[in-house]
Each structure stands twice: as C-alpha cells, then as structure tokens.
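Structures follow.
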Structure I
Amino acid sequence: MMSEVQVHTIARQMLERHGFAAIAKAAEQAQLCEGRGDADEAKEWRHIADAMKIMRGPAHS
C-alpha cells in the first residue's frame, strides 16, 4: 500500500503530464486492475484519482 505522500506525488506528476485527462487515465487503470482481479491496486488507482480531484479544486467539479 502506498503512503499518502506517494499517492499525492503520483497524482501531481500525472496532472502535470496529462492535465485533467489524468483523472480519467487513473480511473481506466483502476478498471484494468479490477479486470485482472487486483483489487488492492485498483483501490490505489482510485485513491490517486481522488487526490487529483482534490488538487483540481471545486471550480472544476
């Protein structure tokens, strides 16, 4: 399981690289992981997506 610092670091890097499309990319990764039966990794990708949603702020909701 990733630490909060790791989650936020990955979230920030993904946002810098992909913009707000990064949230959709993280959600896609979560679905792929679930499809492979890896619920723990899917949960981490959802956590990263949630962190990106917080970073973008309420104006983009």
Structure II
Amino acid sequence: MSDVAYTAKIRIERIAGPHRHAWLPAHDGPVNFGVHGAIAEHYGVEPEAEHATTLDYIMAATGG
C-alpha cells in the first residue's frame, strides 16, 4: 500500500434545512450548498434561497 498523498481538510456546517456551508481548501470563505428547482421540488422543500447541490458539484468535477 502506498503512502497517503493528500487528505482534504473540509468542514461542513448545517445552517437550516438543506442549507449548509462547507469550508474547502484554497477557497476564501464558505461555499453554500442547498437545493434548487426540481431537486427542491422532489424533496418537498422551499428554500429561502436556492443554492447548488452537492450533486451539482460532483457533476461539475466529473466534467472538469
């Protein structure tokens, strides 16, 4: 087994409902995560503000 090359130091804080802040390396300030559009509708929530979902970030990372 090889040595660990990288460990991400990430902190996540739940704000309210699906709204969360994530502190990511090399990013100033928190990143907002939440729900929007069809995803909010699917889960039956009406967020105060729409934010990208964790799924949106995964899809963007896959394409990047």
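To which of I, II does the computed value 45, 24, 21 (Cα extents along the principal axes in Å) belong?
Numbers: I: 34, 21, 20; II: 45, 24, 21.
Structure of origin is II.
Can you rank I, II by relative contact order in percent (Cα under 8 Å, 6 or more apart) and just name the one with the largest value? Kindly include the intermediate steps, with their values, before the conclusion.
Values: I: 41; II: 22.
By relative contact order in percent (Cα under 8 Å, 6 or more apart), the leading structure of I, II is I.
One of I, II was used to compute helix-only ellipticity at 222 nm (-39500 (n - 2.57) for each DSSP H run of 4 or more, over all residues; to 500), and the answer was -26000. Which one was it?
This value belongs to structure I.
Every read-out reported here was derived from the displayed coordinates using simple, explicitly stated rules and does not represent laboratory data. On a predicted model such as this, the values are computed, not experimentally measured, just so you know.
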